[in-house]
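For reference, the structures are reproduced in the following blocks.
Nothing in this text is a laboratory measurement; each read-out follows from the coordinates by a stated rule. In this text, all values refer to a predicted model and were calculated from it rather than measured experimentally. Cβ atoms are built from the backbone, for glycine too; each structure is taken alone.
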Structure 1
């Protein structure tokens, strides 16, 4: 078994973290009051799930919808731009909240935002690789 295949199998660890996200989301929705500590748990688990999802094979896509995005240069570039902006905003919020904010509510979710942002940094890199592997204008098959 090669190292690449081991990492592809490790990518399936994203699913237990997503189950944790669902659990805490359910707990948040059934709670009588809005708890930012639960929101932080959701963000941390989501960041871990996204991180493990980046270990997947970038030469494969699972849905026709994805293939339509990655084969089209305009859609692919737009999607990567949106992911990059989203990642930057999450990280800026998390870093600002963790290191500079004196607001207790912001500090409660800042760590989770940083973990989610780090997960999305990896996701952005994977999106770029998938785009390079699937775009039709650069990868002509004859």
Structure 2
């Protein structure tokens, strides 16, 4: 089965956790991002999946055809992924090979995770939401 982001991000997927997990894994593995196993934990908007990379857990959350957020633990940002890849490489590959769209912004959330977000509309509204909020640190805007 060949799948891509059109089957789960650009169009709303069926609300079946198993099928969403299969689509995510097939999409990432086809893009040669093979060190993460995804499991859907919420099969309705906003959709959520946990990504298991050895002993680290990433989170993917998205509203189909609107936005997607990748949440990465601090340890992975500082030391890299268990397979030796850097988080910046993961973000770059997600942008180029899966979404075909650059990340809009990043920040550190109140839980200390590095969050990267992709927005179909460019993320201007979300950018204004996180500005000046004490729970969000290190905000960075990639595109306008």
With distance in nm of label points 7 Å out along Cα→Cβ at positions 7 and 119 as the yardstick, tell me which of 1, 2 scores highest.
2
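Quick one: Cα extents along the principal axes in Å came out at 44, 32, 25 when computed from one of 1, 2, so which one is it? If you can, show how the numbers build up before the last one.
Working: 1: 59, 32, 28; 2: 44, 32, 25.
Only structure 2 yields this read-out.
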Which of 1, 2 yields 31 [relative contact order in percent (Cα under 8 Å, 6 or more apart), calculated]:
1
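By the measure distance in nm of label points 7 Å out along Cα→Cβ at positions 23 and 111, tell me the structure among 1, 2 with the highest figure.
Numbers: 1: 1.8; 2: 2.3.
Of structures 1, 2, the maximum of distance in nm of label points 7 Å out along Cα→Cβ at positions 23 and 111 occurs in 2.
Of structures 1, 2, which gives 12.9 when mean count of other Cβ atoms within 10 Å over residues 63-70 is computed from the coordinates?
Numbers: 1: 12.9; 2: 18.0.
So the calculation was done on 1.
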FRET efficiency 1/(1 + (r/R0)^6) of positions 55 and 127 (r between Cβ atoms, R0 = 35 Å, to 0.05) computed as 0.60: which structure among 1, 2?
2
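Here P(r) over Cα pairs in 10 Å bins from 0, in percent, for residues 31-70 alone was calculated and came to 23, 30, 26, 18, 3; which of the structures 1, 2 was it taken from?
Numbers: 1: 23, 30, 26, 18, 3; 2: 30, 51, 18, 0.
Comparing all candidates, it corresponds to 1.
Of the structures labelled 1, 2, one was used to calculate helix-only ellipticity at 222 nm (-39500 (n - 2.57) for each DSSP H run of 4 or more, over all residues; to 500), giving -26000. Name it.
It traces back to 1.
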Matching 97 (volume of the Cα convex hull per residue in Å³, for residues 39-94 alone, computed) against labels 1, 2 points to structure 1
Of the structures 1, 2, report the one carrying the highest value of mean count of other Cβ atoms within 10 Å over residues 47-54.
1
